[in-house]
1. Computing log10 I(q)/I(0) by the Debye sum over Cα atoms at q = 0.16, 0.21, 0.29 Å⁻¹, for residues 11-82 alone gives -0.70, -0.99, -1.23 for which of 1, 2?
2. Output the label of whichever structure in 1, 2 has the greatest value of FRET efficiency 1/(1 + (r/R0)^6) of positions 3 and 107 (r between Cβ atoms, R0 = 35 Å, to 0.05).
3. When Cα Rg over 2.2 N^0.38 Å is calculated, the result is 1.08; to which of the structures 1, 2 does this value belong?
4. Work out which structure the value 23 belongs to, where relative contact order in percent (Cα under 8 Å, 6 or more apart) was derived from one of 1, 2.
5. Looking at structures 1, 2, which one was helix-only ellipticity at 222 nm (-39500 (n - 2.57) for each DSSP H run of 4 or more, over all residues; to 500) calculated from, given that it came out as -6000?
Structure 1
């Protein structure tokens, strides 16, 4: 007998737009911080890719796990990451998701189902 796949309901369009706007504001702010030399290491912005992250994560359940690439901040935030903890991670602070050790390319948050990102360009 076939099982029926039941997808979770999608958030309303305005909620999706708000997530995209939050990711854009976050990425734009962090890009300025990086160019000013206030972030350790490199920074790969995902500006312009917000809809992909939000759309991909909108149909996931809380139990779903994902991995991302070197531009994974948007995916992390779209999956439910806390803006302040992601920002703390990028600044290398201990209150970041990976204790400030993962930085922009190796951040992980098992509590939200974000199992990490690949820092190798083209490796995701």
Structure 2
């Protein structure tokens, strides 16, 4: 299942000291979000319910609001359960999130690149 893009992404994530991170946000009510990033061992199971179902049937589509074939979940918000994912179509691998359980996926860019995200969480 792992193509070259995914191998690069997982290698970079696994180079972090800790896969449990706190991310400061511009919201006075919550201030930080707790994110769990997937290890290589968790990665495939982490796609369940997003790009594939339990029988490995595709859940992706090309319509607005569909989960895209090039989106891969790399972790989740531990409080809300929202996925943290990258788009491998863009070689910068932007890091995004979307509200879980809304019916449609409306991605919100958190970081314009995986490297920017990793640099932020490494500080």
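1. Working: 1: -0.55, -0.87, -1.38; 2: -0.70, -0.99, -1.23.
Of the structures listed, the value fits 2.
2. Details: 1: 0.50; 2: 0.95.
Max of FRET efficiency 1/(1 + (r/R0)^6) of positions 3 and 107 (r between Cβ atoms, R0 = 35 Å, to 0.05): 2.
3. Working: 1: 1.08; 2: 1.01.
Considering all the candidates, the number was obtained from 1.
4. Numbers: 1: 23; 2: 18.
Of the structures listed, the value fits 1.
5. On the way: 1: -11500; 2: -6000.
Answer for the origin of the read-out: 2.
Only the coordinates and a few stated rules stand behind these numbers; no lab work does. For clarity, every value in this text was computed on a predicted model and none was experimentally measured. Cβ atoms are built from the backbone, for glycine too; each structure is taken alone.
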